[in-house]
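Colleague: The next part holds the structures, each set out as structure tokens.
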Structure 1
Amino acid sequence: MTSKNVYLQQITPQIPRMLGLLDRSPHSETYGCFDRAYWLYKTCDTPSARYQEAALTLALLYSREYPESHHHKNKKLLEWVNAALAFWSGIQEKDGSFNEWYPKERSFVATAFSSYAVTECLLTLVDDATERDDLLKACRKACTWLTSRIEERVANQYAGTLPLLYNMYELTGEEKYRDLARDNCTTLVSLQSPEGWFPEYGGADIGYHSVTIDYLAKYHARSKDGKAAHALYKAVEFLSLFIHPDDSAGGVYGSRNTRYIIPDGIEILTKENELARNIAVTLRQGLDKKTLIGPSQLDDRYLLYNGYTYLQAYDDAVKLGTEDKRVTQQAAFRNMTDSGLVVVTDSASQLIVNVYKGGAFRLGSIDGSSHIEDAGVSVLLKDGSKAASSILDRNNKTMISKEKIETRGVCHKIPSNTLSPGKNILLRGFQTTLGRLPGASKALKDRLRNNLIAGDETVQTTWRREITFRDTEIEINDWINGLEDIEEIGVGGIFSYISVPSSHYMSDITYPQKNLVIRGEEFYKDNKKSTLLVKRRISKDACSLVGFRVDTLAADSG
């Protein structure tokens with residue numbers, strides 16, 4: 001399907017689920033809260049401000065007459081929107097920031113994205129917003145807090161400030177907000193790689209790249225800022241390289257493992273960019289076939305975060321004609337040294353490799369009928385710790401040619417992601433005492449980011465991956481060193497060990513392939529052998545394993 005109706009078909013069935021997450025009891029002290037774990041289950045002590053972004057989805061449904069929608073001008077729906085907006089302003093910290101995960105977090109992303117949603121509600125509802133002055137006051141405080149900070153590691157979050165600030169200019173007429181938006185746009189553009197991508201914890205990620213495009217395009221559509229347009233065209237060109245033959249995108253090769261495309265930014269650009277039109281064809285078809293992650297596959301959290309973008313995409317979409325074709329990859333070899341991404345396309349297949357992520361790759365047949373993903377090597381060490389090659393490391397040593405890709409590095413310790421009672425007590429205790437100080441709270445947040453997302457801690461285990469191109473297949477050789485310390489080795493398959501909530505979703509085509517699991521008693525029989533070599537051959541057209549062999553060596557000869 002290439003009709004824009006696909007966006008309504010994606011989001012409309014999810015509206016009852018969204019409303020079920022909202023506290024709709026007018027005499028409740030949490031009336032208007034979308035965080036069901038907070039207001040109903042009582043399992044968390046801090047409502048996430050980001051959940052309140054769902055108010056914009058409801059505001060759009062109320063204000064605009066969508067086909068077959070019974071929400072237009074529904075007074076009860078308007079009451080709930082206003083309640084959600086009032087609850088949002090009521091949970092703001094004194095310094096203007098908002099929390100997402102825990103008390104006194106002072107989250108940049110929660111402040112930027114939720115404030116954008118509120119300003120968009122005010123522009124959409126006009127006089128139907130009952131507490132307009134109080135909401136504008138809260139937005140002013142949020143903007144003051146945000147503009148004293150720069151979020152360089154996570155570009156999509158910084159991009160969210162652009163339409164927020166420009167909305168404030170339109171709401172208040174105060175030129176300082178327009179100027180601040182322009183300044184932030186200049187900063188964001190300075191972060192863009194010459195290859196076209198924006199940084200997400202040190203690398204390029206397809207899903208979050210589309211988030212940055214989305215917010216930057218929203219800003220560009222209203223401001224007509226030339227810097228934004230130039231950056232967007234480069235960003236769209238980069239994105240087009242990672243559209244797969246089956247109309248999916250992203251996966252294990254991205255820095256944050258996401259496999260979705262946020263639609264509105266692309267639809268905004270279809271009016272002025274031919275490549276964006278081609279991506280829009282792919283996007284609509286992928287959502288219809290469920291090869292791309294859509295609202296039905298999202299959990300409650302990300303449904304509340306992203307629901308409105310599908311309504312906005314419907315509003316901004318143009319009619320696509322028979323001359324508009326999906327993105328097709330031409331035979332080419334692209335080595336992007338800044339991102340570590342290598343794209344190899346021929347008449348049989350499309351191969352995408354990230355040499356900074358342990359050689360993680362996706363191989364897909366050119367007709368879209370099959371694919372295989374491989375996240376790299378993971379190990380269970382004898383001391384009980386676990387490590388993997390797939391955590392982004394720009395220090396990996398690489399050798400790349402049109403015949404072979406080689407990358408080597410150290411395994412990174414897999415972060416512990418679970419919250420124990422003890423950790424919870426320590427976190428809450430810290431945040432309600434020293435954490436009230438902005439500097440202390442930021443230091444804790446940076447520590448959590450480095451551990452749970454960046455995966456900075458390494459172990460002694462080293463690895464080397466070599467991918468050789470043949471006419472009808474690719475050959476993958478993996479060397480894993482330090483067998484004396486290893487209890488178990490896993491090679492291949494789809495996995496992600498960093499804490500990125502918007503990864504780990506399943507599309508209809510991402511059912512994980514079986515990986516090779518090799519146990520210590522199978523390979524460590526001779527203490528003179530310290531290296532395991534796993535040799536595999538994968539068919540290009542069928543994207544399936546056609547042969548493998550496992551050997552132990554005295555040492556990695558490479």
Structure 2
Amino acid sequence: MSIDPSQVANQLADLLHVNDGAAADVLVRQIVEHLRAALPLELGDARRMLGDLRRKRRFASMSALAEASLLSGLDAPRIRRQFGQALIDQGHYAAARFVLETIAAPETEQVEAVGLLGRLYKQWLVNPGGGLPLGNLALLDRAISYYRGPWEGSPDRHHWHGINVCALLAFGERRDRPGFMTSKAAAERILADLAANEGAGDLDTWALATRMEAYVGVKKYPEALRTLGHYLRTPAADAFELASTLRQLEEIWELTIDDEPGATLLPLLKAALLAKQDGRIEFSSARAMAAIEKLAKQPNLEAVIGDGLFRTLRWFELGLERSRSVARIETNSGEKVGTAWLVRGSDFNTAWGDDLYLITNKHVISPMHNGMRFPLPDGRRAPLAAECRVNFQGLGTLCEIDPTVVWSSPCLDVDATFVKVRNLPAGAAALPHDPVPVGPQQRPNRVYIIGHPEGRDLEFSLEDNKVVDVNDTKLHYRAPTQGGSSGSPVFEDKSWNVVALHHAGGQVVPRLTSTGVYSANEGILLETIKRAISA
């Protein structure tokens with residue numbers, strides 16, 4: 001498909017601005033085909049598009065475009081550096097090293113490339129792969145040496161190299177491996193240099209992130225929080241910057257949500273990242289919920305971090321509150337088989353009253369079918385209620401399931417089962433339904449899913465979550481899900497109200513309102529389930 005080189009950079013920027021990553025990826029594939037056909041593309045446009053893709057962390061598309069640009073003759077140090085960046089963030093460390101080591105000029109790009117080589121060894125240190133032991137200290141020394149050169153050569157300019165030296169020194173100190181200086185001394189030196197630079201004007205985004213980390217290094221946590229507030233309010237703090245800072249605090253400083261300063265800094269960064277880019281947030285629900293609730297109730301926090309982020313924090317808090325009603329279905333032997341959630345009986349059938357029921361997919365829990373276990377399309381048999389239990393991770397409670405199924409759909413088109421739960425704890429509540437039923441004339445722009453993909457801890461699925469089609473019975477969306485997400489609630493994007501029961505997904509799914517197929521996930525609309533019950 002032909003493209004207009006003069007407009008394509010603006011088109012990509014617009015798609016990324018509204019977080020339509022899937023459409024951006026399609027456009028990048030068209031640009032790559034354009035370059036393969038030996039059609040022209042301006043070097044400035046290529047560099048701009050790579051920068052935009054980096055800010056939204058679309059690293060697969062970024063590396064594909066950078067590679068095609070280089071092969072087409074658009075060979076420039078910045079494109080090589082951006083290619084190396086994308087390779088590192090996809091875990092292709094050896095390939096990234098060979099690309100980055102070819103950058104010799106200009107000086108600014110060489111300094112950036114040397115820093116990325118430090119990043120490469122830093123990531124290999126904490127995400128080793130290939131059987132290499134975690135925290136291999138030879139890699140620690142290599143990472144420090146790459147960052148140390150630019151920092152010591154120009155400490156008043158290359159602060160981000162310096163703060164990486166500081167963080168890595170602290171990483172080594174926690175393992176009884178002293179470095180060439182203490183991490184505290186490195187942090188104090190960085191703070192002094194930043195203070196001197198501040199006299200010449202406001203600090204930029206990366207300098208604020210560096211100052212925040214340095215305050216962590218000297219254990220001045222209130223100052224770190226205030227600086228984080230300034231950092232989060234800067235327009236240039238986009239998904240790439242926020243994710244980089246979050247990764248640094250978690251992987252190198254090894255902060256956790258259980259203790260300060262991680263209990264304050266990490267939730268704020270995650271909430272800010274949700275506002276900038278769709279993503280998947282993983283957490284142990286009880287700990288995360290306690291941390292978010294504590295932050296959201298601090299009277300002076302809004303003044304520190306800003307009103308916009310505070311609204312995001314409140315929104316995140318509401319999502320965490322909803323997660324209390326979501327549970328993992330496990331067999332009595334411990335196998336993790338799916339997700340379920342609490343509903344009020346009268347929301348589906350007035351005869352059920354206001355008791356709480358658990359809803360999941362029929363292929364997760366099913367009654368006997370003609371004296372046999374219900375057969376599934378893949379040849380397996382669905383577990384029986386008597387063989388399962390339910391784990392409310394957000395409530396810290398493991399409950400029994402009543403062996404008698406209340407209602408189950410006669411086929412997998414509706415794919416729903418309702419059961420009663422024994423020994424429900426205090427605080428258990430039904431998830432609210434969207435007051436306006438979803439259908440062809442009323443559809444959310446995006447949806448969110450809370451569930452247990454592959455049986456892991458509770459996760460929020462918020463990546464590429466655009467609604468793509470809806471009819472009178474089903475909803476199609478691009479929110480990513482994995483095995484174990486079956487039975488999860490599908491929420492609309494404003495108030496965390498449920499609109500559908502997640503059911504299935506795949507790469508070749510028939511479209512709902514037109515011909516053809518696409519890659520999508522499928523939810524059964526709540527109104528569809530209600531009609532099936534009343535019938």
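Since every read-out is calculated from the coordinates, none of them should be taken as a lab result. This is a predicted model, so every value here is computed, not measured. Cβ atoms are built from the backbone, for glycine too; each structure is taken alone.
Colleague: Hey, distance in nm of label points 7 Å out along Cα→Cβ at positions 178 and 362 derived from one of 1, 2 reads 7.0; which structure?
Modeller: The read-out comes from structure 2.
Colleague: Using Cα extents along the principal axes in Å as the calculated read-out, with 76, 61, 40 as its value, let me know the right label among 1, 2.
Modeller: Derived from the structure labelled 1.
Colleague: Matching task: 10.2, 31 is the computed value of Rg and Dmax of the Cα atoms in Å, for residues 258-297 alone. Pick the structure from 1, 2.
Modeller: 1
Colleague: Could I ask something else about it? Which structure, out of 1, 2, was helix-only ellipticity at 222 nm (-39500 (n - 2.57) for each DSSP H run of 4 or more, over all residues; to 500) derived from, given a value of -11500?
Modeller: 1
Colleague: Given a value of 37, 24, 15 for Cα extents along the principal axes in Å, for residues 274-329 alone, calculated from one of 1, 2, which structure does it belong to?
Modeller: Comparing all candidates, it corresponds to 1.
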